[in-house]
Structure I
Amino acid sequence: MVPIVILVISVVSLVQFAMSYFRAILMQAGQVPVSDEVRAAAGLKRGEISEVDFGPLRGVHSLTPGGSSGVGLVAMYYRAMQAVKLIAGAHQGIAVWTKREMTNCACYVGVQIDRRLQLSIAEQASL
């Protein structure tokens with residue numbers, strides 16, 4: 001019985017650490033500016049990226065070298081935040097938090113597009 005309890009506690013701790021690490025990566029990407037080229041390619045009109053820009057950015061991401069790989073977990077997290085927002089309804093605190101998390105997801109995809117384009121340009125220059 002004790003080994004099972006230790007295993008459960010270890011798995012829960014590992015999942016908690018993984019989620020914290022994942023969210024830290026998203027928050028870090030949210031602080032990196034996305035280039036004007038990516039904004040133009042996604043058809044973004046506003047100055048700052050918001051949660052509604054995730055779809056257009058993901059569409060542009062699928063067109064970059066490497067295809068749509070690399071944002072599967074972020075897309076899953078984005079959908080989970082949409083579900084939480086829907087379930088929470090009019091609760092203001094949860095709505096603000098889910099909006100921020102969804103915006104971080106969109107920013108992450110924009111940063112990944114920038115990185116892929118920079119790598120592609122560098123690779124073309126080296127040829």
Structure II
Amino acid sequence: MNKTRFILDSNVIIDILNRNLDLLTFLEDFPNCEVYINPIVYIEVLSKPDMSEREEAAARSLMDSFKLIEIDEPICETTIKIRRTKELRLPDAIIVASAIILNATVLSNDSHLRDYQYTGYNASATR
């Protein structure tokens with residue numbers, strides 16, 4: 001049986017850090033699931049202007065608890081296909097491509113990612 005897989009969008013990480021989302025409670029319905037982030041999310045979260053050392057340490061610690069997927073050739077090629085057919089910003093297209101390659105569901109609170117339609121792509125809101 002395949003494991004349930006999720007890829008987190010940066011807004012989900014930010015909601016967790018701001019205590020606006022309890023991811024563990026959300027994931028209770030998915031025992032033994034795998035949770036991923038990609039480098040785009042890592043960069044977006046850590047690029048917050050005026051981030052304090054404490055905030056950065058908390059963000060790094062949280063993101064280190066998830067599996068980091070690399071942007072490899074299959075993700076690059078899928079991103080290219082997405083960008084040629086749909087108007088998504090490059091960071092969002094990479095997140096979508098990562099989800100497709102991993103057969104994962106994107107967890108996001110952005111409607112453009114939740115409502116996006118592409119073969120093999122699934123997304124869900126966390127709130």
Checklist entry - Out of I, II, which structure matches 30 when relative contact order in percent (Cα under 8 Å, 6 or more apart) is calculated? => result II
Next on the checklist: Given a value of -14000 for helix-only ellipticity at 222 nm (-39500 (n - 2.57) for each DSSP H run of 4 or more, over all residues; to 500), calculated from one of I, II, which structure does it belong to?
Outcome noted: II
Checklist entry - distance in nm of label points 7 Å out along Cα→Cβ at positions 4 and 68 was computed and gave 4.1; which structure, I, II, did it come from? => result I
Checklist entry - Looking at structures I, II, which one was distance in nm of label points 7 Å out along Cα→Cβ at positions 76 and 100 calculated from, given that it came out as 2.5? => result I
Checklist outcome for this item: Value 16.2, calculated as Kirkwood radius over Cα pairs in Å from one of I, II, is from structure I
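The numbers here are math on the coordinates, done by the rules we state, and not lab data. Computed from a predicted structure; not experimentally measured. Cβ atoms are built from the backbone, for glycine too; each structure is taken alone.
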